[in-house]
Structure 1
């Protein structure tokens, strides 16, 4: 097989294929699936995989400067990173004591404004979360648990405001439907009609979730 991929077997009945933002292919398969069977499924998805590779190659938003922690996004705009004795975000730079200081800088300087925007979305949608807080997730932008407590990845504040709002709506709609059913997506579409384009754009920023602490 020409693709390099990771095969993960588990007690599932179907196959699934995921292409990450950095072109890692993950194949999930039933427990007793053979390599030959998995590769046949992979081969059948060749065109889709190539489309995902092409999508990832378009307009990369995560540059070497970002990976090296010399630049960082704030609400969709790039600012230089300045290392010093405090953790804060201002109009000219993001100041941190080290890589572990980004969370403190964003939550401390931008968290209040983010929560104000979230409350505005709550009023606009008529939906409410039991509580809201920030975490440093590595693979998702937000989470709504069974008790309707919403947790946002602090790195969401790096993204453009329209993507922040999409994630806010997405998690609030999970207070109605704790799944990704047709009813859930219909609820999202009611408040963010362009949710499909937002979702595609959000994938370009996925590598950011793996950075910082």
Structure 2
């Protein structure tokens, strides 16, 4: 049975950078690419950061029941397709879902085995500073994201783990420590045990 990793955070908390570092260091994990109606940014790539579609295309996919979860976030639509999950599963990888609190709630209801992690900034003031520094939102958009961040932070109780992204390296180590325990679980080490037992003969002590 596939285990899925759900990672959420208020916009600007740094989860994208943390996920990228994690996957580089642990190739057993693979990023589940979401589909969105949000316009592509100058530093993003189609099929790497998101699958970018129009509103009409997105709604058609909804009607065709192509999403395992979808939601409207910050005036745009985001969703995870069943096809994307199948792609990762076919590669024998563990999917990492970068979703908001609505998407996380939907995935927990749809998937049987999940580990959920909530990444938070050290303060709202620092979150605002990071949003302004990346220069991708208008003043009004920043205001909306900060307002939503307060609501999202109240969802912390629904997550298994919390990582404070105050210092990037420390947060990366904390996230890695959480996920290290996952690949040591029985279902991922069972093959090694069975291989060990195949070489065992009768060692009964007389």
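Side notes on the structure shown:
- Structure responsible for -14000, with helix-only ellipticity at 222 nm (-39500 (n - 2.57) for each DSSP H run of 4 or more, over all residues; to 500) calculated and labels 1, 2 on offer: 2
- Among 1, 2, structure where FRET efficiency 1/(1 + (r/R0)^6) of positions 146 and 186 (r between Cβ atoms, R0 = 30 Å, to 0.05) as derived comes to 0.90: 1
- Among 1, 2, which structure scores highest (criterion: relative contact order in percent (Cα under 8 Å, 6 or more apart)): 2
- Read-out Cα extents along the principal axes in Å, computed value 79, 42, 30, structure in 1, 2: 2
- Per volume of the Cα convex hull per residue in Å³, for residues 2-89 alone, the highest-valued of structures 1, 2: 1
FYI, it's all coordinate maths here, none of it is from the lab. The structure displayed is predicted, hence computed values, not measured ones. Cβ atoms are built from the backbone, for glycine too; each structure is taken alone.
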